[in-house]
Structure 1
Amino acid sequence: MDTIVAISTAIGNSGIGIIRMSGEDSFDIIKKIFKTKTKTINIKPNTINYGHIVDKDKIVDEVLVSFFISPKSFTTENMCEINSHGGIVIMNRILELCLKNGARMAEPGEFTKRAFLNGRIDLSQAEAIIDVINAKSEKEAKASIKQLNGELANKLKSIREKIMSILVDIEASIDYPEYDVEEITNNRVSDVMKEVKEEIITLKNTFDNGKIIKEGIKVAIIGRPNAGKSSLLNAILKEERAIVTEYEGTTRDTIEEFIQIDGIPIKIIDTAGIRNTDDYVENIGINKSKEIAKEADLVIAIIDASKEIREEEKEMLEFIKDKKGIILLNKVDLEIKIDKEEIKRIAKDKCVLEISALNKEGIDKLYETISAMYKFSEIEIDDSLTITNKRHKNAINNMITSIEKSQKSIEERMPIDVVTINITEILTEMGTITGETVSEDIINEIFKKFCLGK
């Protein structure tokens with residue numbers, strides 16, 4: 001493969017920056033632009049050399065260069081990493097020198113893609129790398145690290161070995177029909193398929209928690225103008241993120257922020273106040289608020305408790321009646337004029353809490369309620385493998401379908417070679433997770449999600 005190069009650290013000013021290069025010509029290229037005091041570059045496995053990056057005779061930067069010799073590197077190719085000062089001008093200058101001397105610009109995720117193509121990691125581990133990078137919570141990071149360490153790959157390998165063992169038995173029964181072992185083979189296939197199905201269903205059942213760990217909970221805050229939505233967002237974030245005024249209609253677009261509750265990422269969306277208005281721009285925001293509420297996992301409907309309930313608020317509660325929701329009676333630090341019993345009657349099964357967003361009262365109770373609703377305390381991943389990837393879940397569902405087909409074929413006394421077709425389908429679906437049977441288009445799509453330099 002040709003030699004690729006990219007800046008691997010985030011763009012911006014920092015103490016250090018890393019320019020990564022991988023490929024057959026990596027060491028030849030670095031020799032042209034890197035000079036040490038001794039004028040001898042010590043290219044030994046896992047060593048670091050001090051010196052300068054130079055453009056002809058001009059010093060570009062003082063650097064440390066790490067060497068990784070094939071096959072003991074991230075990509076399994078010859079690699080070097082230039083640790084420079086973290087200014088964008090300096091890093092781009094070094095990148096240009098590498099390109100000028102024979103490297104080409106790496107595509108997003110190409111270093112990891114090479115690690116996959118060269119057999120160092122499987123596709124599930126490659127996907128775990130981007131999940132580790134993008135992790136929004138400690139629990140998501142832990143789940144991703146488990147997959148990166150190969151726990152999913154090892155689990156699938158164990159299941160694959162069981163399936164391969166019965167395929168060997170099936171092959172033997174087909175090749176030596178005179179021994180009349182088909183009945184024994186059918187019984188064993190049935191037993192193994194039952195065992196495999198249980199293991200795969202156990203994996204599938206982890207996805208509900210895995211989805212929460214990875215994607216978190218999308219929470220929309222809705223209410224009339226001046227009900228306290230922006231004040232609630234500020235109280236949750238513990239900062240003045242949203243503008244709060246006494247004028248109605250201040251918020252006309254959404255504000256989105258992430259928080260964590262019990263280690264689970266929560267996406268909080270503050271929306272435009274819902275009311276009847278002739279303002280064209282405000283109406284756009286109101287319609288957007290309703291769309292976000294429809295799509296949200298959880299809706300927090302906030303009502304001003306210092307005023308009597310209005311028709312628009314009754315409509316709002318009716319609008320979210322089929323959604324998972326929490327009703328907040330805000331401004332309880334003022335004189336309460338709202339009929340709490342009427343709210344509870346309209347809200348039906350919805351939890352109703354009293355808060356003062358301005359004084360930050362009741363926020364902890366809100367957290368506790370959200371945590372209890374989604375059973376966050378039960379989501380533990382320390383001792384178990386958790387599926388967080390939708391692509392993996394789809395493949396697992398297909399595996400279960402193929403298992404059920406094989407079981408039905410056995411029950412209907414179909415020829416054993418017909419059963420083999422369904423069992424082979426299980427292995428094919430398994431291969432889409434680990435990468436053995438996945439299409440090139442899917443591989444390319446996966447690595448497009450990566451950042452440059454990884």
Structure 2
Amino acid sequence: MSGKDCFVVLNRIFKPKKEEKIENIKGYTIKYGFIVENDEIVDEVLVSYFKAPKSYTAENMCEINSHGGNIVVRKILELCLKNGANLAEPGEFTKRAFLNGRIDLLQAESVIDVINAKSERELKTGIKQLEGILSKKIGEIKQEILDIMVNVDVSIDYPEYDVDDVTNNQILDMLDSVEVKLNSLEKTFDNGKLIKEGIKTAIIGKPNAGKSSLLNAILKEDRAIVTEYEGTTRDTIEEFVNIEGIPLKLIDTAGIRVAKDEVEKIGIAKSKEIAENADLIIAIFDSSKELTEEDMDILNIIKDKKTIILLNKSDLNSRVDENDSRFKDVTDNILKISALNGNGLEELYSLISKMFSLNEINFDNDIVITNLRHKNLISKAIDNVKKSRKTVKDNMPIDIIAIFIKDILEDLGNITGEFVTDDIINEIFAKFCLGK
């Protein structure tokens with residue numbers, strides 16, 4: 001529970017083994033006792049006390065640690081609500097931390113990134129932003145602008161002083177410096193998108209080429225049905241696996257061929273759509289058989305796309321190999337594998353890492369933008385830097401120049417939450433799990 005009356009509610013349901021006035025209880029302490037209803041014990045518990053402003057929400061807080069189990073936890077929750085508490089909305093604890101000034105909006109958004117992290121690198125990036133590394137960088141850029149705005153405001157308020165030329169030169173130098181820093185941040189979003197969303201990877205091929213076997217081999221479990229019958233996969237199967245700390249979103253698709261029925265036709269159309277929008281296509285071919293017309297259709301689909309061709313069933317006698325010109329015309333990324341026994345998987349992982357330069361991304365020291373909202377606001381700030389520069393070079397009045405410069409500050413302030421609207425705040429915290 002969090003809020004100015006949380007200890008009042010607590011005292012109505014908690015009987016500590018040693019009675020003590022709340023003003024005498026220190027923050028960051030734990031008391032042992034019982035949750036009771038009408039003097040009957042509900043559970044034996046430990047209660048943690050956190051006093052404002054030294055808590056997650058910067059308000060008075062307490063945590064009731066019970067024995068667990070659905071019945072007892074629900075009973076304690078009901079008692080809290082019955083005695084004056086309200087059920088938390090999604091993200092309300094983090095929202096209160098933001099509204100009470102303990103963290104900024106950028107840090108608040110990183111909480112959900114930490115919760116939803118699908119890889120260690122995504123977790124590390126979320127924690128770094130929670131610690132305020134990106135907030136600090138944004139703050140430094142804002143301060144650089146504010147230092148110049150002092151001179152701009154002097155020019156507006158005291159026009160009798162001849163400082164325009166000096167101020168204009170200072171403004172241009174500042175805008176150049178700010179643009180370089182903002183461009184540097186904006187460019188990190190491609191890596192940030194990889195960290196957060198992963199590499200959307202479509203596995204395509206004709207029926208029985210080994211798509212589902214490949215998925216199972218990568219996941220090291222029987223996730224997809226594998227049989228000798230063609231057309232087993234009718235819908236997509238999606239799973240995540242980590243490559244160099246980056247999530248690889250694998251999508252096993254329906255085999256591409258002339259459909260035998262309406263359901264298969266829908267599945268094949270979906271396979272082609274997924275391949276069209278994928279970051280990476282893994283096209284798998286049965287190397288123990290000659291290429292068919294269906295295989296050639298698949299080669300046409302993957303042409304001019306980021307593709308790896310896998311020649312499966314390398315444990316059998318090969319009828320086609322990696323030097324075949326029909327493959328070479330599409331891509332040089334060709335590997336022989338056996339999805340059945342796992343041969344060639346390490347080479348596949350290394351090739352993916354090389355194609356996306358995963359080993360060149362310095363996640364430990366670099367600031368990385370992972371949030372599309374932040375990226376869009378940085379892009380908007382860059383546009384306003386360019387507009388500000390144009391007003392200076394066009395010799396516009398200093399008060400007009402100031403308006404455009406303040407737009408840059410507003411864009412950056414929207415990232416950290418200084419100027420953000422209630423609608424955006426509510427939209428951000430609605431994505432959180434209950435409470436949190």
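See the values below:
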item	result
Structures 1, 2, by volume of the Cα convex hull per residue in Å³: label with the highest value	2
Which of 1, 2 yields 54, 17, 9 [semi-axes √(5λ) of the Cα gyration tensor in Å, for residues 314-409 alone, calculated]	2
Ranking 1, 2 by distance in nm of label points 7 Å out along Cα→Cβ at positions 34 and 402, the structure that comes out highest	2
FRET efficiency 1/(1 + (r/R0)^6) of positions 90 and 346 (r between Cβ atoms, R0 = 35 Å, to 0.05) derived as 0.25 - corresponding label from 1, 2	2
Computed 2.6 for distance in nm of label points 7 Å out along Cα→Cβ at positions 106 and 306 - originating structure among 1, 2	2
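The numbers here are math on the coordinates, done by the rules we state, and not lab data. Being a predicted model, the structure only gives us computed values, none of them experimental. Cβ atoms are built from the backbone, for glycine too; each structure is taken alone.
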